[in-house]
Structure I
Amino acid sequence: MQTPFLIGDRLYLRPLGEADLGLCMTWINDPELIVFLDRRLPMGLEQERSWLKNQYGDPSSFSLAIVLKDGDMHIGNCGLHRINRFDRSAEFGIMIGDPESREKGYGTEAGRLLIDYAFHELNLHRVGLRVFSFNKRAQAMYEKLGFVLEGIERESYFRHGGFHDTLMMAILDSEWSET
């Protein structure tokens, strides 16, 4: 394991580094994945480098690599963004970039590690997220983690020639303690 930060049963989360940028750039430009990330323009290596630099220079946001213990393979990223110390809230984000690693429960395991850290180490009260209505796989994972639908931004996202709803979901620390 390389610089593990949070350790689970099958995977661990570690800080992202310069060596990860090529793989991250491949994922962020994947047409099958980009539709779920609210990205429309290609991402180049310098943009990825700048993004990484900003991640570690901004105390209100951080991203971590999701790495399988078996084979030490980087399969995705997750993070907390817009961390607000006054309101004790943050926005959760996750991406399983490796197509072969999707639908195997790795996102759920990584999400559990990060959300537990948010509530028990960062002392947050609320973790929210936004997900597009057509991303049923992600919605199922978020519900499994305990996120609750709070609202819908109707027809707020234009993709594939039509408008789609954006769902707002969140989990509170008291709800996480019950899981």
Structure II
Amino acid sequence: MARTPSSMVELNSKAPKFRLLDTIDTKHKTDHELFGAKATVVMFICNHCPFVIHVNPMLVKLAHEFQNQGVRWIAISSNDALQYPQDGPDKMKIQAQKEGYVLPYLYDKTQEVAKAYDATCTPDFFVYDSNRLLVYRGQLDDSLPQNGIPLTGNDLRHAIKALLNNQPITATQKPSIGCNIKWKKA
């Protein structure tokens, strides 16, 4: 299992725009209609990555915890579905239903959105404020598959709570670790 860190995009970067297929309802959605009034969590995930499989229960729990507080959650898969058919749109819809996602699960077929966000791994988390400026990027928490550390979601949770409470978000942000995004071969 490869361990690829997130790129740690510069804080205060503006959220890139997008228009992607939501595999759950099969309609195209834009960033404009999906971003939240107070905060937005954009996460790059996929179906097959053991790191994502490990954190899925906490992602669902956190989305439920914050969904009525003005925080929107957006999941995007950018993996090449030709090389990894288990990450294709039809399988993404099944996975979203199985996990109980209360968030859109978008497919980035061209991989342009992953490149615009400078996403490198799955999972890769980005938290934006109401002005669409990046305030947090990094890990969910210290738990990884097989490291024995309990899954808490604390790093991401603390960043969201600080943002909602107009408190400073710690400058100490650890990169997320996961599988590399499966880029299309040129």
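Values quoted throughout were computed directly from the atomic coordinates according to the rules given, and no laboratory measurement underlies them. Just so we're clear, the structure is a prediction, and the values are computed from it rather than from any experiment. Cβ atoms are built from the backbone, for glycine too; each structure is taken alone.
Here are some notes:
- Structure from which 1.00 was derived, Cα Rg over 2.2 N^0.38 Å, options I, II: I
- Which entry (I, II) yields the derived value 3.3 for distance in nm of label points 7 Å out along Cα→Cβ at positions 100 and 132: II
- Structure (I, II) behind the derived value 3.6 of distance in nm of label points 7 Å out along Cα→Cβ at positions 12 and 44: I
- Across the set I, II, volume of the Cα convex hull per residue in Å³, for residues 84-139 alone reaches its highest value in structure II.
- Looking across I, II, the calculation of relative contact order in percent (Cα under 8 Å, 6 or more apart) that yields 17 traces back to I.
- When FRET efficiency 1/(1 + (r/R0)^6) of positions 4 and 68 (r between Cβ atoms, R0 = 35 Å, to 0.05) is computed for each of I, II, the largest belongs to: I
- Among I, II, structure where Cα extents along the principal axes in Å, for residues 76-115 alone as derived comes to 40, 15, 9: I
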